[in-house]
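Peer 1: Below you'll find a set of structures to go through.
Derivation of every value follows stated rules applied to the coordinates shown; laboratory data play no part. From a predicted model like this one, the values you see are computed outputs, not experimental measurements. Cβ atoms are built from the backbone, for glycine too; each structure is taken alone.
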Structure 1
Amino acid sequence: MKLYQLTKKPMPDYASAKTKRQKQRAAGLHPDYWYPALWSHELAKGEVKEVTFWKQSFALFRGEDGRVRALENRCAHRQLKLSLGVVDGCALTCGYHGWTFGEDGKCSKISHSLFGHKMPNAQVKAFAVEEKYGLIFFCPGDAEKAKLHPIPEIPEWAETSGWGRIPVDFTWPAHHSIIIDNTCDFTHAYLHRNKRPFTYAELKRMTTEGDSVVLEYDTKVGDTPLQRMFISKKTNTNAMTLGYHYPYQWSSTDEKIKHWCFVLPIDERTTRAFFLFYFSPEMLKVPGLPIGVPPKAIGAVMAFAKKVFVEPLLAEDGVAVKAEQEGYEDHWEKPVPDLNPVLYAFMNLTIRKWDEYLADDDAAQATERSEAASAE
């Protein structure tokens, strides 16, 4: 018997995509926004690390003053990655020839002889950085334009707020849009049929305004005996509001159970997702008693919830998004008969924003070519 091996066609890139689904799964995220790079504790004083945003490499380092800087990850001399170098005070020195670059990206010092030459005008790009909520955010694009899209305000994340907080992250082998779809499409409740974080989800309303899609579901949140033991009966867990506030995702249950998801798109099939879950002290109760959890015990309750529920729950999502990515790569030509209108709204938003970036980038390159021609 003769065996035939099917040859898998490569996935289409954005330019060759023929359907909206193919465009969505090939689109990047607009760089003129703030994206999570690392947890603050992952970058010690005097340390440098490489961070990748949509196949572009960046060197993030924490100076001796404790502040984080971000540079294009290449030495302007021989193009080695600066992340292979060392932090020198509040600058970054290439590990090969010792060329030092300041936070503005300019070469400020060279460790070897200049051989009679003037200091060369060597420079790499520098990028804006902010630290919030225990995360290091950076803007891989235009920092001035990013001012129009500030990092979401989360006052409940402050230690003094009294809210319970659970930070967690995963690096998943899936396109960023697959992860955003997963967080807002409640038709996948079956995946979590044992843990039951939500059940019976019926979409009641969806609105699209600007760069946001807001959803309202009738659902049952925390639908297991163990979860209900910790949730006050004063909390309405029969509905949830959530949305895609490009390029972030969020949810709120009765303004007492909330979360944000910030994604770092590494490439077409790799994304690091940072989740911030936070819980009002008004909804937390002592199991078996009609009293709230004492403030000093909230941290312990959050640690328990993270280990027993949040991490295992998201691990299930990780298995699913990995499998969906693999399925898309094998069968990207096949139709996807989705029933939830939410997914199409997200698709349109992701495509529109990527088209905006491509148009801006084309215009910028045309201007650079024109200026170069005029200079000649």
Structure 2
Amino acid sequence: MGLLAFGLGAVYHNALTLTGYVYHMEDWQMQDLKVGMIGYGWVAGAHIGTYAAVEGTTVAAICDVRDLSPEEIEATHGISPKIYTDYREMLKDPELDIIDICTPNKFHVEQAVAAAQAGKHIFLEKPIALNYADASAIRAAISEAGVKACVGLECRFSKQFLLMKSMIDSGLLGDLHYGEIDYYHGIGPWYGQITWNVKKDCGGSALLSAGVHSLDALLLAMDDEVEEVTSYGSKSSSPYFADYEYDPTTVTIMRFKGGKIGKVTASIDCLQPYYFHCHLVGSEGSLLDNKFYSNKLTGMVKERWSTLETAMVDSGDVTDHPYQPQFEAFRDSILNDTTMPLTDFETAFQSHKVIYAADLSAAEGRPVKLSELG
């Protein structure tokens, strides 16, 4: 797509390291990547604001089933994009480099496959799809088209989970043998997406709707392949959550191939403050949210936790989520023709595969081996 314009004698320099991944900033003139948005809702608004802060990206088109007001979009975001009501027409625009999909979950497969077949790079909000077959179809389309794809699992770029990974990689916790990362976020009538989130054919499950962030973070921490899962579901009797067509609370137990075990609770029918619980247990120490103990540090007192000062993932408001470093990494992967770190499509696909197995386990009341999915 002619994304790089190299100067004569360009010199590679100024490496920026992010949790073990290195980006090389080069002496090239950055050309804007043109972004087309499919869906114009709450999450899309956060994405648009992020692209404005990311050098080298411009939102050039927005598609929504509603008749959007160009004047309102310009007043809200300071941009004047092309407006479409049919995403297929938008995909024909040769100027667009990236398609950002922010529609309700059930539309992801059709739109992502079409975007890949149109030769566009893809930012796909989570979940990638509601079932394994659809996720596999997107995977195949991306592979065949040779485009880049990033998934909205931006919590991997949060300071809390970058610090968690740094603690693990530094050896302060030793070899992990147990981990639990839980997601508590009541999604009731007070939450914008509730009208479609309660539907089985759109919200999908507690894990697909929102708990994917916690399961994905646990897989990041444990760094091992899941062999088998067992999952159970439950539902609050509160009238706030009566419309859910699936169990809004699930507990999933995982056995990893290397012998580790893990647990993820996804509860979107809770009445409490947002809470992203993290507890990792290793041979040299433990991490509890932003507190830790380690035998590796001389002088620590095992009877008391020591505190790590960092920004916690403590809000379901997408405007608080770390999209900017994620979008910058996605931009760099396109410009440098590399696989982006942390939230590339294949990594997200493997996390979702565990969810599909967990949902099957809950539905059939039995343990499910990941190999059953193929």
Structure 3
Amino acid sequence: MEDAGVTHLLVYGSDRSGSAVQWLSEWPVTREAALVITPDGEDHLLVQHYNHLPNARRIATGVEVDWGGPSTMARVGELLATARDQRVGVIGPLRFRDHQRLSESVGELVYLDAEYTRLRLVKSDDEIDRLRGAADLSDRSVAALADQVEPGMTERDLAAIVEAAYLAEGGTNHIHYFATTSMASPDICVPSQFQSTRRLEVGDVLFCEISAAYWGYAGQVLRTFTIGTDPTALFAELHDVADEAYDAIVSVIRPDADVQDLVDASGVIEERGFTIYDDLVHGYGGGYLPPVLGTSSRPNLPIPDMHLETGMALVVQPNVISPDERAGVQTGQLVVVTDDGAESLHHFERGLGRIG
């Protein structure tokens, strides 16, 4: 706030989106939440709906918690009454009509989302501990799949197995993406965000991306399994290339490494005639963070002029696919940059697995 020359700060979230609210107050955004930080130290968290108020008062720390009233933004305007003709910082997905309304009652609005993102890149020890816990819950989910999946199950059944592995521990679903297809005649190369009713058969391949969350932090583990048989030559090769790319990328992760080095390390994918669909590497922990990297055959955002730092969390996921986009594998996991290189936060065995 001081660097940006703002006197007040509005941190906003809605429909379970807006990680800064939870980062600063521990309250996970439900319908709507607005955290107003003022120079006098009287910080206020406004929540919607009214029946969410008792829970917010039990969970939120370091703030005064109140109902947002019939209009949360009108209530924000009241709290910012002293900010007329002053610069007010904003973090979060503020809607255009709310921007207009707030602009009429205060001075200039200064959006600080980029600055907030930079603050989240390097994790504290406490944050890494919470990531470890979330990674453990995610590993439990994949272990449950390996132990419980059977032919005849649908992808919806897989989702039930995954969530049952962590619900009793206080975990919540961040994502669980699945794909199942015949190895003899594959027709999908990446897992789907929404599960199908296709039933697993012997001779199928199952690949998944699992993230169980714990209070604002999530793990991320990606694995591939064959069902009741060994892999075909194509899927064995896809996974061999993915493993080789993963090892090459992880080997160059260290403090001060240029992120271009991570992209260069993935060159085996194109050398073997394959490509990817997913991002190759992305920052993680409190959001989908920089650097978000593609490869030479699958460019993404421009590669940033950026170097790694100790305490950054990254998901390394060279999910190799065939050029015709009919077959693919998933492998990778969440790692933390340490002074000695990359440390994985996941412990479920890597490699192409077999169920049954």
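Peer 1: For structures 1, 2, 3, calculate FRET efficiency 1/(1 + (r/R0)^6) of positions 69 and 157 (r between Cβ atoms, R0 = 35 Å, to 0.05) and state which one comes out highest.
Peer 2: Details: 1: 0.90; 2: 0.60; 3: 0.20.
By FRET efficiency 1/(1 + (r/R0)^6) of positions 69 and 157 (r between Cβ atoms, R0 = 35 Å, to 0.05), the leading structure of 1, 2, 3 is 1.
Peer 1: A value of 21.0 was derived for mean count of other Cβ atoms within 10 Å over residues 37-44; which structure in 1, 2, 3 was it taken from?
Peer 2: It was calculated from structure 2.
Peer 1: Now for a different question. Which structure, out of 1, 2, 3, was distance in nm of label points 7 Å out along Cα→Cβ at positions 269 and 285 calculated from, if the result is 4.8? Before the final figure, lay out each step's value.
Peer 2: Values: 1: 4.8; 2: 4.0; 3: 2.3.
Source structure for this number: 1.
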